[in-house]
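The next part holds the structures, each set out as structure tokens.
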Structure I
Amino acid sequence: MHLSLPGQTLDLGTPIVMGVLNVTPDSFSDGGRFVEPEHAFAYADQMFRHGAALVDIGGESTRPGASPVSVEEELDRIVPVVKRLYQANRGLISVDTSKPQVMQAAIEHGAHLINDVNALQADGALEICAASDVAVCLMHMQGQPRTMQNEPHYDDVVAEVAGFLQQRLQACLAAGIARERIVVDPGFGFGKTLEHNLILLQHLDQICGLGVPVLAGLSRKSMLGLLLDRPVDERLAGSLALATLAVCRGASIIRAHDVAETADAVRVAAAVVYGL
């Protein structure tokens, strides 16, 4: 399996790691650590050296209850980091945004992938991405970040998530975004209870059945807090267990905060699943 990106093709024959870089003051795990562009660039460079194939830059927190930010503020946070990383040519750049204006700026400054928790549903988002050659990641979320954990409900979480992602995949194809440019993400923790998350992971192969690469973002999630009764900074072992399980169930991209450790876990799991 391959993913088409601007000027190159990414081989997903074995799974890869996407590093998380939040340039926000209020993200659930590392908020406030990388708001200065120099700090953000240095950390991104470290993640690439530790084995990340992509670094995912987010300028607006999507944790439950997070406050929205303006387009201007998100641009001020993201653009300097994207520009610096692109100029340095350290590795592939993903931008985590749902705002079409931010997508456009990210694309203009060198982003390779747009990672949208809203699955390109905002007015103009599909058209902006279709007019470029960036890859896109479509995520499922029930509700909105501010309210998504207020009693989420599904009759059949796997079928409903897969159905939504199939619908958005078709919308992308109809807009002119080639299948080879599309990734899907079931959205662990986004409008889902602990039970929903576990069922989705158990049946992740059904999401993989959509025929495009699947991204799994399980790192440090609140489901681990519920399972292990541990704070965010003590969830590494649990995160590695979830990453390993996701690889075994077909995920192609593992989104992670702890890149070096996750890259090792993914490499071992991939050797078992796909061979040396």
Structure II
Amino acid sequence: MPTVPMVESHGARIPQIGLGTMTLKGKVCVDAVSAALKMGYRHLDTATFYDNEREVGEGLRASGVKRDEVFVTTKVRHTDLKADDFARAVDKSLAVMQLPVVDLLLIHWPNPQVPMTESIGALCKAKREGKTRHIGVANFTVALLDEAAKLASESLVTNQIEVHPFLDQSKVIFACKRHGIAVTAYCPIARGKVPGAEVLERVGKAHGKSSAQISLRWLIQQELIPIPRTATPAHLAANLAVFDFKLSGAEMAEIAKLRRPNGRVVNPPQAPKWDT
């Protein structure tokens, strides 16, 4: 069973690869979570928005892996960021997962209709009340991250954003590092665009790895935390097998040239239907 390195951030020790669960439902989700944990994953990522927290909890229990060995992340959606709504949403998530506490609680998306003082205040309160061990944000821009870090009375440990070789998130990543905040990378295989990409395929061939594994390794060597989503056993195993090789500086630079400016608007997206 592979040993997954940890990324440390303000007291949190986050396994450097996790299982993303967006769009996984029902028995497929339960089985994927259970199988991943049995393979050696120790980091699970879910959210109220995914409507699968119950299945993630079931998969965790079905795996036989001890709860204290698994880093569990969930998120409060943008529609529940007012203080009272936030508290109710957290309590519901814990009840649905049948967990007394999660390891990491995130604001899933910012909401301009709710003052940051209120949403960040509610997030910090959840930690003080012992409902989560650590807190963070997701999909925050540089400006939003700076504001959140300034307002937070408890340390933010991650900003979860979309990162892959075709999207330039260097400004946000730099801002996270400036605050000592880790970056969790969702859609690390670019919504299925990595397989077949010439540069990634060529680099993969040189290492005896797939293009998807090269994409994950490229992120890992930047000290990011990829959370690829899949329910396919072969892909689960392959995504975990990225710690036994290293990309050269020239390979890292060549892959970096694939990046394009981030023109995305920060709004809750439609969930994709492919391995990410």
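No value in this document is a laboratory result; all are computed from the given coordinates. Computed from a prediction, not measured in an experiment: that's the story for all the values here. Cβ atoms are built from the backbone, for glycine too; each structure is taken alone.
Of the structures labelled I, II, which one yields 4.8 when distance in nm of label points 7 Å out along Cα→Cβ at positions 69 and 261 is computed from its coordinates? Could you put the intermediate results ahead of the total?
Details: I: 2.6; II: 4.8.
It traces back to II.
Out of I, II, which has the highest value for distance in nm of label points 7 Å out along Cα→Cβ at positions 181 and 205?
By distance in nm of label points 7 Å out along Cα→Cβ at positions 181 and 205, the leading structure of I, II is II.
Given that distance in nm of label points 7 Å out along Cα→Cβ at positions 173 and 197, derived from a single structure, equals 1.1, which label among I, II identifies that structure?
Of the options listed, only II reproduces it.
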